[in-house]
1. Name the one structure among P, Q that distance in nm of label points 7 Å out along Cα→Cβ at positions 23 and 111 of 4.0 was derived from.
2. Tell me which structure, out of P, Q, gives 2.2 once distance in nm of label points 7 Å out along Cα→Cβ at positions 15 and 95 is calculated.
3. Comparing distance in nm of label points 7 Å out along Cα→Cβ at positions 47 and 63 across structures P, Q, which is largest?
4. Suppose helix-only ellipticity at 222 nm (-39500 (n - 2.57) for each DSSP H run of 4 or more, over all residues; to 500) works out to -10500; of P, Q, which structure was it derived from?
5. Thinking of P, Q, which structure, once Rg/Rh (Cα atoms, Kirkwood Rh) is computed, gives back 0.94?
6. Using relative contact order in percent (Cα under 8 Å, 6 or more apart) as the calculated read-out, with 29 as its value, let me know the right label among P, Q.
7. Compare mean count of other Cβ atoms within 10 Å over residues 7-14 across structures P, Q and report the one with the greatest value.
Structure P
Amino acid sequence: MNSRVRAIITTLGLIITGVMLTLVLQYFLSRSMVELTSEYQAVVLTNGQTFFGKLERRGWSDPVLTDVHYVHRQVNPETRQIAAVTLRKAGNEWHEPDRMILNGNHIVFIEPVKPGSRVAKLIEELR
């Protein structure tokens, strides 16, 4: 076997080893994440906004939130006080979004929405 063939075999071996190590590492990292068993999750972002929905691709750099709901505050223009707080379902905006693709770096924390909670009941009412 000449040196060129040996170099090609060595390079292929290193590439295959790298791919295998990456897959094993990804498997163990995904297994170490806490499993969210609730149907809906609350996602709090660095700008203070909170969205409720079904979180997919958690642990990725761009997780996806579907069936999105958010808190809407109506302010009284005269007093500048919050007049009403409601939960709204995303999708009725002009661009009619069906999901949110989030920047994973801007997620502060994720919490499960308990099935009997007030938020869960409001989401059910909006269906």
Structure Q
Amino acid sequence: MRLLLDTHILIWGAVEPERLSRAARALIEDLDNDLAFSAVSLREAAIKAALRGADFEIDVGELRRNLFDNGYSEIAATGAHAAALANLPRIHKDPFDRMLVAQAVVEGLTLITRDPVVARYSGPVRLV
């Protein structure tokens, strides 16, 4: 299965893996799964780090390097993703989460999330 990790799952997996659910851990550790992260998640993490300061310290460059070192692929944000975003129902207001759903749809990935609102989108979204 090709998986796109939601931002919080991506960060928890890198920084606080004990916060991941068993289901999320199992999917991430399954060697048959291809894991991907979105450049959108890195933007979200960088913005949160800048706004929240000491409350949310993360080196986005180091996170990206570590993801590549662990075999993740990176999904860039494209015009095709923006077009798909325009067609999503307004279930969730968070623009980062909405773009991740659009990317999953366009790229044929399953987005794994712990956010029950994101999981309400039909299509390739799995609540873990």
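Values quoted throughout were computed directly from the atomic coordinates according to the rules given, and no laboratory measurement underlies them. Remember, it's a predicted structure, so these values are computed and weren't measured experimentally. Cβ atoms are built from the backbone, for glycine too; each structure is taken alone.
1. On the way: P: 4.0; Q: 1.6.
Here the read-out was taken from P.
2. Q
3. Greatest value across P, Q: structure P.
4. That value comes from structure P.
5. The read-out comes from structure Q.
6. Of the options listed, only Q reproduces it.
7. Q
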